[in-house]
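The data blocks that follow each hold one structure.
What follows draws every value from the coordinates through simple rules; no lab data is involved. Predicted model only: the values in this text are computed from it and were never measured. Cβ atoms are built from the backbone, for glycine too; each structure is taken alone.
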Structure I
Amino acid sequence: MSFKSINPLDGTTLKVVEPWNERQLEAAMSESAEAAPGWAARPMEERCDLMRRVAGVLRSRRDELARLMTLEMGKLAREARGEIDKCAWVCEYYADNGPAFLADEVIDTDATRSLVAYQPLGTVLAVMPWNFPYWQVFRFAAPALVAGNTGLLKHASNVPQVAMSIEELFAEAGFPAGVFRTLMLPASRVAAVIEDPRVQAVTLTGSEPAGRQVAGTAAAHIKKSVLELGGSDAFVVLEDADLELTVQNAVASRFLNGGQSCIAAKRFIVVDAIADAFLERFKAGVEALRAGDPMDEDTTLAPLARHDLRDDLHQQVVDSIAHGAVAVTGCAPGSGPGAFYQASILDRVEPGMRAYHEELFGPVAIVIRARDEADAVRIANDSDFGLGGSVWTRDAARGEAVARRLACGAAFVNGLVKSDPRLPFGGVKHSGYGRELSRLGIREFVNAKTLWIR
């Protein structure tokens, strides 16, 4: 099946790319395997210098790359430019900090000298999604390549031009051939790549079903894996929250990237004492969003990346309303040829509804009412997901105490959940395992080797 690049604004086909045959795949795999020893042996300072050059290439081609992203998956133009800037930041972050993160760690034992040395594993396969098509790749690639691994990318099928451009960026920066390769393969051929002895580890950002398949294949061949899966982040609003600040961030957190973000706030858990006041302001903020051409700087709501994603989202909404959820605003597909869905709010969401238990990947916010703080924490943790969460209160100490009780990988107090190269990123429960970014991220794909010398 061909990979089709389709503009979600109007449904036009931008480019058709044929998947690779076995000969093309073998050539790329062989090139990567041949490059791995030399890249691992290269001084880290040289690897870091090359990563800084990637940051420079990203910045020099920022507008071009952002436009390509918007055309292929519909991201607002200003958000796309911000994504490219963030990719450059993560490249520079690991170029600056990688040597310290992976420096030998001397430990006092009965040996004359003993230490932990951090050495690359080899080739890492990355299976990446379309919603942040550059950032998701670079937050894996920057630490993995600085550490001395080589990278293979299997990108989402609806962003083939972005996928090919990423390999071009590394080549333009001067990386040796084979250190980073994009594989033009359908999902059905991923397992065979994981099984290949030339691949030592795999990382995936994507859906829970995809994560189960990738993790199962990796485990069967005793290979390291890191999974960043879905999220249904709780946005806990306590009765002493600053409503103006809270609502402003509620709108931003839920509707960023057309609502297509794993760490977007999805479950707005609001204590009864403030629920009506919050909902009134939240509704006004949501209804002020303007859908339109994502290239237009005045547009504030992007289309979904594909029409089938919009249709799946609408079915979740319809089913939830049929089981008693209240449609406050929106809750219907947009008009016209684009893959738009109206900015929406569902109130009175309760257990048994799809909106309560499933991740809604699009511009639909659900409101769940809680009796008090304890009940809000209980509801927040009543989920199979555990990626991120936030707490909103004027009392920072209270907010921290509540945040510590949330079962998730990242909890923010009076701030929307975001990824930051300086902080570890990842989830618990069905949101996956392992960590990206920070010191922890660069150590996921290295061998922590003990050296003991008499």
Structure II
Amino acid sequence: MRFDPADRGLSGSLRVPADKSISHRAALFGAMSSGAVRVRNYLHAADTDSTLAAVQRLGARVEQSAAPSEFTLHGVGLHGAREVDGPIDVGNAGTLMRLLSGWLAAQPAGSWTLDGDDSIRSRPMGRVVEPLRQMGAQIAAREERFAPLTIHGGALHGIAYDSPVASAQVKSCVLIAGMATPEGASVTEPHVSRDHTERMLAGAGVPMERDGARVTVSSVDALELDAVDVPGDLSSAAFFVAAALLVPGARVVLRDVNVNWTRTGFLRIAERMGARIGGELEPLGAFTPGEPLSDLEIAHGPLRGTTVEAEEVPHAIDELPLVALLGSFAEGETIVRGAGELKVKESDRIATVVDGLSGLGAEIEATDDGFVVQGTGGLRGGRIASHGDHRLAMLGAVAGLASHEGVEVEGMEAAAVSYPGFADDLAALLAR
């Protein structure tokens, strides 16, 4: 699909799709709950539909409302996952595979195999296998660290786990398993990662404590999750933020976006680069059940380079490719450090972003844990491959709008993993 320079700018308001991370958790924790859980504004995309299908195979029942994004989930309880014939297909959803592993490992009995597509089979699952085994879980993994995973339910014991990576998926897996143990569990990370699991569990009555980068969960017999209203996804909104910053004359308002401080790292980085972003962001360090919302207003303006350090990475991990794009248009040098986690996303996002933007005329070089971009004031354009990565596909589209010659995105259909209507929403802002 081709994206040409936006000669009329972008204008108007938009509601971006529901948050992918929170939609995953709404389905999973709804399935773990003992009663009925009303879910509103659920994201229907490839990854989250895999989660909804998985929990139904495990016994949860979905009562659909008239609105496609609204349903009632009748859970099976914390210890009620049923055995199934054949593997559970997680598709391309790493969140599903890692969080589901924690729940299934804590079942009193039974066995399950989790598998997915070629991308999932190449992503590191040893990072959840290891702590679960330390808790007493029986898990078989290909080469001890890759899917498919075969998990045997059984009694687990608590753990105080020092995670080598700041990963919300690893943290969530251990906390889910830990709340089913007599002792509970704690996880300490190098830096605080996304906290959607903690907020949702706290809302479901699970005793939860956070002290800096350590979070502790206590033992519970049951979850009682209230209705879940899924907010707009900041990671999806970020592509329109970048587009509005780069396209001359642009002014865009994004409605009801999740501004949880563990997700707004990209906005803070963009503001440091000179971006003018209107909206009320959650203060750093805040923690309450539920997710804060705000409208975001973004307008085109000049940018300057910046340096992103390791402690900022967990709060902007999915948006760092956009930092590279902004850096190409900024004055001076933009550096991202401590982002080795990008190598184990849906693609090696250091290699694919550097190669992709280089092909469009950017002066960008890869490092061991990030990249360095020399701002040139713009991009020539050309062709970029998505490599099956939804975020790389949408990156190419935004680059096309701001480039001199336009960009042809190979594999634009990959955007459907998180944002099936992305191209249509972008076209609507251009038409206005």
Structure III
Amino acid sequence: MPSRGLRRVLGLGFGLAVIVGSTLGVGILRTPGLVAGQLSTPSLVLIVWITGGLYTLLSAVCFAELGTMLPKAGGYYVYARHAFGDTVGFAVGWTDWLTYCSVLGYVSIGIGEFAALLLPSLSPFVRTVAIAVLLALVALQWAGVQVSSRFQQLATAVKFAAFLAIVVAAFVIPHPAMGPGVAPPVSIAGLVVALQAVVITYGGWQSALYFSEEDRDPSANIPRSMIGGVVSVIGVYLLVNLALLSVLPIGEMARSTLPAADAARVLIGARGSQIITVLSLISLPPMLNAILMIGTRILFAMGRDGLLWQRTSAVGAGGTPTVATLVTTAVAVVLIASGSFQRLVAITAFFLAVNYATCCLALFVLRRREPARVRPFVAWGFPWSAGIVFAGAVALLIGMLAGDTVNGAAALVLLGAGLAGRAAFARKPALDALT
């Protein structure tokens, strides 16, 4: 079935919103405790968050070159296929899509659990709430890409303002002075763990890449979205850490699994935990909306290129890939209902690292193989910048494999299943589909 084609209706506002919306979330409310648990002083904590932010910004600069050079829907899949061919492209696309389906289940369940904390009567219906929220966002997608993009921008603005309000409260509301507490000693291993946790918390910075085909001016807006979005997140993350450190001693922060809630209790008492629950709940819908849109675009791109069922490239009148949305949603609902998303989230963390490293390598390959290709944006400091990003991606992958070989092996099994399915059912695409 021929595709209507995606609509070029998105702009800089959506690009910023999809990056901030899919990055800023519950992670920054939890991760500061883990980071503080590996370090000994507030200055070291802040240095690690700044280092992780600068690495993420360098990644955004490098990938913005790929996004403007190949402004097509599908993100990582597009760059891997163009650089390494159909098999590697399919492997990246299949695992990337599976990752987003798993995260859809994870985030949906998160919304159900936070809703149950606020309304205990919903506790028996967490999965029902999760599926209902996901289906509501699907209905929003069905209304058209302009409607879903407006929701993304509005919901992200509300979330951004809510986080800033918490930061302001930490500095404005009087609270008792507390001693520094006893912090753990610093080790090289602890520093590495802290850096890995911070880099993972910045995950989502690449989201605008998946929509470059729908951007009215990708050459200008993709770099601005990537850089502006990452800088905005870095600013919020640093402010949150400064706020937490102003309320909690480093030793207490190191022992906390949810330091934001502990800080809120110091500031406003028992209702502090409820405030953080509300903030967590506010943070998830724009993240869920962005993830749903991204997963759909990956499936759409693979169907259009003939690597999957071609009907997944069908686009509705509003610009939404309709069949791809249905398939992605159906898989996510099954994962939510069965609870299998929990295992898949752990497994697909490996896919994120592998695909990240593969696309870093694609930048080097395409620079060498296609030096004359138009690049509206060129990565700053290449090849050193891209080398740092690639080294970091490989280090992240090695760290994950060393820490969890069982799920690493399971990830290989899922990859093999996808490749076997493609060999059995997918037609070979035309060679000119690469251009």
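So if we calculate Cα Rg over 2.2 N^0.38 Å, for residues 61-140 alone for every structure here (I, II, III), which label has the highest result?
With respect to Cα Rg over 2.2 N^0.38 Å, for residues 61-140 alone, the highest-scoring structure among I, II, III is I.
For the read-out percent of Cα pairs over 27 Å apart, for residues 261-420 alone, a value of 25 was computed from one structure; give its label from I, II, III. All intermediate terms of the calculation are to be shown ahead of the outcome.
On the way: I: 25; II: 21; III: 50.
Matching structure: I.
So helix-only ellipticity at 222 nm (-39500 (n - 2.57) for each DSSP H run of 4 or more, over all residues; to 500), computed for just one structure, reads -9000; which one of I, II, III is that?
Values: I: -13500; II: -9000; III: -25000.
Value -9000 for helix-only ellipticity at 222 nm (-39500 (n - 2.57) for each DSSP H run of 4 or more, over all residues; to 500) corresponds to II out of I, II, III.
Computing P(r) over Cα pairs in 5 Å bins from 0, in percent, for residues 285-340 alone gives 4, 18, 24, 23, 19, 9, 3, 1 for which of I, II, III?
It was calculated from structure I.
Assuming 3.6 is distance in nm of label points 7 Å out along Cα→Cβ at positions 221 and 317 as calculated from a single structure, say which of I, II, III it is.
Considering all the candidates, the number was obtained from II.
To which of I, II, III does the computed value 40, 13, 11 (Cα extents along the principal axes in Å, for residues 93-132 alone) belong?
III
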